[in-house]
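Novice: Take a look at these structures.
Taken together, the values in this text are just the output of simple stated rules run on the coordinates, not laboratory data. Computed from a prediction, not measured in an experiment: that's the story for all the values here. Cβ atoms are built from the backbone, for glycine too; each structure is taken alone.
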Structure I
Amino acid sequence: MKDIPIENVRNFVLLGHTGSGKTLLTDALLYRLGMNTRMGSPDDGTSMSDWTDEEKERRISIWAKPFDGVYKSDSETTRMVFIDTPGYADFYGQMVAASAVADAALIVIDATSGIQVGTNRAWRRCEDLELPRGIVITGIDKDNADYAGTLAKVREIWGKRCVPVVLPKADGSGVVEVIGGDAAGTVPEGGAEEFQNALIEAAAETDDALIEKYLGGESLSADEVGAGLRGAVRSRSLVPVWACATRNEVGVENLLEGIRRLFPSPAEAAKRDADGEEVDASTGAPFIGLVWKSMNDPYVGQLTFVRVYGGTLKADSEVVNVNEKQKERIGTLYFVRGKGQEDVSEAHAGDIVAIAKLKHTAINDTLAAAGVERRMPEIRFPSPVMSFAISPKTQGDEDKLGGGLQRIAEEDPTLRVERNTETKQLILSGMGDVHLDVAVKRLKERSGVDVVLDTPKVPYKETVTTLGEGHYKHKKQTGGRGQYGEVYLKVEPRDPGDEEWFVNNIVGGAIPSGFIPAVQKGLMEGMSAGAMAGYPVTNVKVTVYDGSYHEVDSSEIAFKIAAARAFRDGMSKAKPVILEPIMKVKVMIPEQFMGDVTGDLNHRRGRILGMGAEEGLQVIHAEVPQAEMFQYSSQLRSITGGRGTFEMEFARYETVPSNIAQKIIAAAEKERSTED
């Protein structure tokens, strides 16, 4: 907003485990900022944040949603720009995108549940981004709430830099500022003085003059403490902790005031471009911003969300998509607040605005003023952990399916759509079963396509383990010109460093040089379907050393057929094996589930590589065959009651055990007979 200087803007993101109270806190903040006439709640469907039908039905947040409002305190007016994010593991990508465009983070922890998997994931995300952050412990008025225990666990896991700046009153009627308030009798007992000293010390350590004054026994002024605490949060040496009873609006005002006083402004956040150069956040600097979100609005159409990092973005102007080197016409700018939108004439650093109907722009593109060639760092989204083969229920809907999937994937980079050339299946991958279910429903609503989801075929491969010799003579005589070609060859394992897979050792013209390319084509055709189960062949070396030809009847097609069948003969004698993809898996769970999870991984033919602890959670590193991991997302959720999460990436191919290989071969033969 024009009349609020950048120094008075606070841009932050709400992070935490699902059910920790982020959305309820968002509604409380919006109510206090005057953005809603009454306190919304996701429980009764009145939340300004969880407003979509899908979110109301599932009772979880699915999309990251930006909001903004003006906070007026006794001292100054502050513009609050913040994003509510999902805590559900399947929608982790939304949190990744939102945190990437924030200047600070507020990690929300429920006082009855404490630190959970999603809480740790949020903290690690902040660490990776070097993001200043605070913590708010919500639900301090609930039955079984344990504020003191939650605070103690926070400090045990993340260190003494986590210091409360407010403490709840013993009777639960409100909170008291640790510095400047009467904190006597607050929870935890006797902790007020300790925390007050910790805050003053953290403030002093940000400046040599202040630390000298502090160590000399002099008292710091309120202004010196305030400036020091702000610097400590910015340098991440202090993580302030607040407390709230959101439904009763207890602590909400203190939280807003604390964010105003302690969180950095866009001018202080020191954002850097992809080359490491600092971005000038002032309004007079050249405009630069990053696209972090895209959505389809039923009334406006495609909306592209941009975080402004520097300069001024004006409505009815022209900018450049730096990635695509394309000009984009900016029409109306919107501040989007739940279902509502407000037209604005311009946006500045820290603002998040939506732009309708851009032609060349997608998530991770940098928009900038003409002549600016700098790019902002791209957001690195997590890899999918669950996949399905997807096909239309109705024949003839293939084109509609492809176009519809492309559109929803453009809005959600954690969705992947690819055609597996080996299994000939269209694969839809995402972060879990709920994520993919939501995607399929969106596909049906937008494109009118009903689909069938199946477990994907595993992209097995075949190779050989020793030397085998192959031979085939293709001889076919018809009434006219016949076909003739004979090939002798050797098939053997190829060393990883050997790039040559084909060796021509023909001497004396046993196979004329003009037919050698046909021999190579035949070999490649043979390698597309191996001798065991018809899977592609990899890591083999083929040496052609002899053959014969006919002056009249030899042809390219004859040598192509001879080479393919000679290869199959040689491979069958070279002790062939089936290879399967092995995935590297990292599972994060509470300690009480260790036995169940490790037992389940062993049942899946997994190898446990190591175990350890990370910030209060147990971490298991393992390698597991891909064939055993297609449904792991939902099964891990079942084992841990939704408190476990995992990451997965491809590691390598390995030989399938013989008993499993026999089942694979039998299944392949059955499929071939069905097709025939």
Structure II
Amino acid sequence: MLGVCYYPEHWDEARWEADARRMADLGITYVRIGEFAWSRLEPARGQFTFGWLDRAMDVLHAAGLRIVLGTPTATPPKWLVDECPDILPYDEHGRVRGFGSRRHYTFSSRTWWRESARIVTALAERYGDHPGLAGWQTDNEYGCHDSTRSWGPEDLRAFRDWLRGRYQSADQLNEAWGSVFWSMEVASFDEVSLPVGTVTEPNPAQRMDFWRFHSDQIAAYDQMQCDILRAHSPGRWITHNFMGFVSDFDHFKVAENLDLASWDSYPIGFVEKFPFSEDERNRWAETSHPDIAPWHHDLYRGVGRGRFWVMEQQPGPVNWAAWNPVPKPGMVRLWTWEALAHGAEVVSYFRWRQAPFAQEQFHAGLNLAGQDELSPGGTEAADVARELAALPTLPASRPAPVAFVFDYSSYWATMIQPQGKDFRYEELVFRWYEAFRRLGLDVDVVSPGTALTGYKLVVVPTMVQVGDAARAALEMAGGAILIGPRAGSRDRHFAIPETLAPGPLAPLTGTRVTQVASLRPGLSQAVTGAVEGDVVRWRDHAEAVDAEVLARFEDGGAALTRKGRVHALMGWPEARLLDNVARHMAGATGLETLAVPPQIRLRRRGDWWFFFNYGPGDWALPRGFDCLLGDAVVPPQGLTIARRRA
């Protein structure tokens, strides 16, 4: 199904009925509203003005649309900020991040929790049983604008309380943090300061706890909202709209509160956000890289335990990236079908009509700025609606043969202590995903500790800290396993394990890492043997204790090892080596592959095969397929849906 984000408070009420009718005529089923409307819902404390939202929901419902209502906590109104300045966040330099945009709150403020609960309760009591209400969205885009962490007085108080619960005594905290180093010991929790503003780097164990603390704060804050919504609005589902390439809190943990995950897909904007080379950015500037949206679809399908939406789909140029080109014709349609191919239940476009005012004037919508005229993206959305209506019901998604283990705490650990300036966890994972997708393989993304039985191949690009559940899941996995560099290199207190890396994974890998090297740009180390290529950025100097060495570095050191079904790669592979490793692992596990050129991707949903061409140039399907949508030759920015002949 298709959806759209709509802001009735932005438009004259006389337009609402026509907007709702045009949405339904276009093929829209779901409408998300309300997530930024606090100042209109409560212009002064206790003075609720629900009438306009009552009428808006009734109009949308009367048109046959199903409503997703957002809690408005992403935008505290000015009167609340003035009354309660302790809700405001602080940057790492101790400066207040104030009113005037959005996300101007800290999760640590007790006042903020109380005020959030108050407005969420008021909304849930008012609309919890509205016949047009399908579900709820909590807040909006946790972590957006670097708003996960804050460094203010409320954060210090809450951090100390969190540490008391974790360590019970200052002695245990000092032991866990290794505070004897540089005389960093504290006599009580009240002596703990925020890990910022130090002469040189703060204690990495303290910084790791600070990241954990803020991640836990977000999950607890979201649970508070979900508890209120479930109490007053039974039978409605709850989601949150996560973001792309935002990993500074644990989305899996937040999603434990939710019925399904959703995310906001801006594939072209993310080209500027991800550390691509300039050549890659230019190549994919008007289409996006073919794995940006798919990676996040697979991630959030995992976060949502098999259920996810795209809550905001880019419908044209956006306003917030360094450069904001117009997508090539066909890309809005392609992105929509791509999300559905990866299992999305709904693709919802942002927004119904481009706003002619305020910060997002350059952000396209399904209609032109202030107009009742479809934009190019709106026309493509209408095309998708017609295609969906003409096709049979999409088959159910099946588990993929390959599982990627994605670990948010590994992102935190490598941000805190990269050891090499260009070691970026998200980039490592993305490049590994890209290599396996170019073999035509479907991928599930799972959290550490998820049961891995049934997967033919499990890929762990790295897992810096390996907990008991994650280790047990890997031990019980029935398929082959590929583990990357830096795995098991820190224990839960951010210390080097007593047995050295890979720590708890050593019995699985049969290896022992004695030294590590970060390689500056321009340096590489050649690998030869069962796979060939070069390692860049990072190398683990490892001993093969009881593992077979399949490939070696020039100095004879182990580069790729195998112990039973577990392979370990001892460095950051450049593209050729990574492709060779992916092919080696696919061959070793008997996976059926279909190598595709850089601009082509495929995804299976049930017995339907989806082929996507990011261009340039036509691409012909392999023989043996019958087309359901599109042709055997897929044009640039086009797609084909087909079934394989028996």
Structure III
Amino acid sequence: MMNESMQEHMGLLDERETAAVDGCPVKGKSSERPQLSEDTNLLFLQHRRLYVEYSTAESGERELHLYYGEKEIAFDDPELFAFGEGLAKHERFLARDTTTWGTGYEWARVRELLEELISEGFLTPMDPHESGIGPRPQGACPSPLPPAKSMAPRTWFDSEAILRELTGHPLEVGYLEAVIPVSHVAHMAMDTEGRQMGEANVFPPQLRLEIPTEWRTCPHAGTRYLNEKPMNATALKSMRHHWPQIMAVLVHIREAFIQRFPHVRQGWTVGDLQRLATVVLAIPGYLLMRTHDRIENGQLHPVLSGMVRVTDGIRMTTTEMLYTSESYEPNRLPDALLTGTDIYAYAERNYLLHSMHGVCAGPKAMIDEFLAVLVDGHSPKSGEDVVLEPALLAMLSELDEAFDYGLYGLQSYAIVYSLWPAMRQSYEKLINLVTAWPGERSDVLNTFADRLQESAQYLEGLTRMTVAQYSAVLGRVYEDMYEQATNALGCLSSGKTYAESMTPTNTPHHADATAQLQALLYQHLNPITDADCIAVNSIVDCLMDYSCQEQAVVRAVGESQRAINRLLERAMPTRPLAAADLHLFQKLRGGSQRQPYLPDDIADMLEIRITVTQDDIHIVDRSMNEPTVEQSETRPGGQQ
């Protein structure tokens, strides 16, 4: 693409917007521009915060992008690449110097670009006698975290009490991995340095402990530079101390993973790297949760802590790549190829080195080495002379079992989270049915409609995707996740495909459940005309379709969970797993905010409780002495 105006090929993009304004791709364009002379001294404010990347557009043309705070400068004219590179190299310069940054850069041409950059806040004119760089906030910072709510270390062996406290819904430890992703199981555990594995990002956040931590302003170049959010200097100090052993352990883990997934020798995909990261994060969870030779809470090796913290960055980045909405970048297919360089570039430009409270403490040199070793297969800089401690050697000798734990967990995760697209589809169908109600809508129906809209809008806001987009994106991600984990487990798996696991099975009791649901809906919605009756029956069909899908999910998750319990030599649960149990992770994440769940909306608005287990769809009128949670836990027939 080539036009006469250089400015048409320098897009200034604010808040990740890419729309053109008045023929020039500028967002938030100022009405007046400064008059610039060749002798003006210019300062690129917070220059080290700039992140530079070349990319390929959909058209196949090469582009240069400069990411700076919430703004982006995009060059699609190759003649301007040298100008963009010059901006990236110079923090302070004379305006006339920019004419030497590339061939054919006449003053009249570059002046317009510089004035645009000044008006957008990238550059600022300054007095030549001033240093131009004022005092920068550096050094120690107060903790950005709210006061911790937990006073003592907890473990998931106390899952029933923990979940009762945090959600009001107890759950036996034999169902733990159906609710808590294996990547999060070790989060709240303590290592021998007295620190939690998840540090500031402990999950559940209510179980984070108040542990002395040094927070400092981040000095690392890129989007983190002097950010208002500090970095965890204590975690970085521990990471540096154990770095050679962390790298050595990851070399062994990488090779063991390739034995399970030999195709990655030809190149890693987004799905492969998400699986690798999840398996790495599952290793300490396996060591903590197994019955025999269990590592007690507080005895985990700090190398495992460091390994988890650095690898979690790959998990979060690849997850964002797979699930992100089109409003930022196109989501990647699970089989899209990926390199270590790609991961870092994506994390920088999408602010994934930033969390709610702080920024990643790892210097780019450490991140580059980590990605080069784990992803690209390079040797660690420390070489092959690192002597691993006995505890780490013992852990490496049990990688097969730890990998199985992680792979079963991936199976479970893929099945459980496939339920959310189905739930969103059901919300959409119900909203359409209620909106098109043929007769006069009662107050009950109006409040039900409002609740459905509220829940659906909340879920859409989380993903910024339509129901169709959400189903398509997650469907291909979870099918790949499940199938790849199943293949790697081999004979240890049930052998069922993802499609088989997600397919509902009709049973005789479904007719009874349908009749009971229909009777209760007729009672609460009180249809008057034949058209109203048809609408009620359509709602019954929608809710039963969703309930049957929940039952298929519960049945498939139960198989993976039983395999996990056998692997850990853990006792099987005494009560049946219910579909509502699978919603507990969302409740833990949402805290006090209501997390939409369709059966809850039916129960709250229509007084009908739908309870789904692998063997039963139980329909009751809430107003008729509904059993408490504790009573329902002891219902007969719970042994699995």
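Novice: Thinking of I, II, III, which structure, once semi-axes √(5λ) of the Cα gyration tensor in Å, for residues 487-598 alone is computed, gives back 43, 13, 11? Walk me through the numbers on the way to the answer.
Specialist: Values: I: 43, 13, 11; II: 24, 18, 13; III: 34, 19, 13.
Source structure: I.
Novice: Identify the structure, out of I, II, III, from whose coordinates P(r) over Cα pairs in 10 Å bins from 0, in percent was calculated to give 3, 13, 20, 20, 16, 11, 8, 5, 3, 1, 0, 0. Walk me through the numbers before you get to the answer.
Specialist: Numbers: I: 3, 13, 20, 20, 16, 11, 8, 5, 3, 1, 0, 0; II: 3, 15, 25, 26, 19, 10, 2, 0; III: 3, 14, 22, 22, 18, 13, 6, 2, 0.
Answer by label: I.
Novice: So, one more: For structures I, II, III, which has the highest computed value of distance in nm of label points 7 Å out along Cα→Cβ at positions 111 and 519? Display every interim value, and only then the final one.
Specialist: Values: I: 8.2; II: 5.4; III: 8.7.
If we compare distance in nm of label points 7 Å out along Cα→Cβ at positions 111 and 519 over I, II, III, the biggest value is for III.
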